[in-house]
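Novice: These are the structures in question, set out in turn.
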Structure P
Amino acid sequence: MASIKFPTFPAVDLSALDMSRLNLSALNFPKVNVADIDTEAFADAAKDAAYVTIGLAVVAFQKAQVRRREITKSISDQATDIESRIESFEVKIDEAVIALEKHLPGGAGSLLVQAHDIAKGARQQVRTRIFATA
């Protein structure tokens, strides 16, 4: 089993940090006056961001739908091609069985045709079930 080697990251030891020695009052944080905030502009910006997010989600969903349809069509085309190839191969088998039947004695020829008809019916049932799900 293959193993994965992860990179090592440097460790930072914070066990000796003494928070009581920090003077937080010496830090100058900016003063924010809530009354000066334009709430309407903020709400408009949030609304625009929501619309953009929803729009991107819709576009992504539509792209996924288009791709799904393309894949479905491709698979359907391949299934149709495979089915036509199988049918042409079966025609060749039918012709070979008919030619072989002419060279066999009467009883053996009729048994060959019966066996071939049974096998052909079974193949048709299998093919119908396979291509019905595709």
Structure Q
Amino acid sequence: MIAVGIVESLREFSFRSGRVVKSFRVVVGELSMLNLEQLSEALKRLIEASEVSGAQFSIEVEPARVRCGTCGYEMAFSEAVSGLSEEERETIHFLPDLIASYAECRRCGSLDLRVVEGRGVSVRDVIYVEH
């Protein structure tokens, strides 16, 4: 469904603006749990069957980052969960909001941790030409 939403948004942009989408970049968060091969295949098929046929794209993974709400320290998700058991890391991967139940800030020890990057999917760097 994500691929459908991406292509539909690009198709709508192209239709409304009178511009032709040439290329774009899809940024997928590390914690999004998307299969990148399946996303790529779905995008290829949907693009070719739509008004944005011929558009090129790339997919990249955005690393997850965690911020401490107490001291503001930011760390890689992997740093935040280092030292936890495999089971705990897997739980947090599937339910990132639970990070504060298992991990603490590496700087101040606070449990006020939040995942601030690496969860969603976005389309960036759309290149287009006038129709």
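Novice: For which of P, Q does mean projected area of the Cα convex hull in nm², calculated from the coordinates, equal 22.2?
Specialist: Considering all the candidates, the number was obtained from P.
Novice: Follow-up. Please compute mean count of other Cβ atoms within 10 Å over residues 18-25 for structures P, Q and give me the label with the greatest value.
Specialist: Values: P: 6.4; Q: 15.9.
Comparing P, Q, the top value of mean count of other Cβ atoms within 10 Å over residues 18-25 belongs to Q.
Novice: With helix-only ellipticity at 222 nm (-39500 (n - 2.57) for each DSSP H run of 4 or more, over all residues; to 500) derived from the coordinates and found to be -26000, which of P, Q does the value describe?
Specialist: Numbers: P: -26000; Q: -10500.
So the calculation was done on P.
Novice: For distance in nm of label points 7 Å out along Cα→Cβ at positions 26 and 66, find whichever of P, Q sits highest and give me its label.
Specialist: Comparing P, Q by distance in nm of label points 7 Å out along Cα→Cβ at positions 26 and 66, the maximum is at P.
Novice: Okay, next question. Here log10 I(q)/I(0) by the Debye sum over Cα atoms at q = 0.14 Å⁻¹, for residues 74-113 alone was calculated and came to -0.24; which of the structures P, Q was it taken from?
Specialist: Here the read-out was taken from Q.
Every number in this text was worked out from the coordinates using simple rules, so none of it is lab data. Bear in mind the structure is a predicted one, so any value in this text is a computation, not a measurement. Cβ atoms are built from the backbone, for glycine too; each structure is taken alone.
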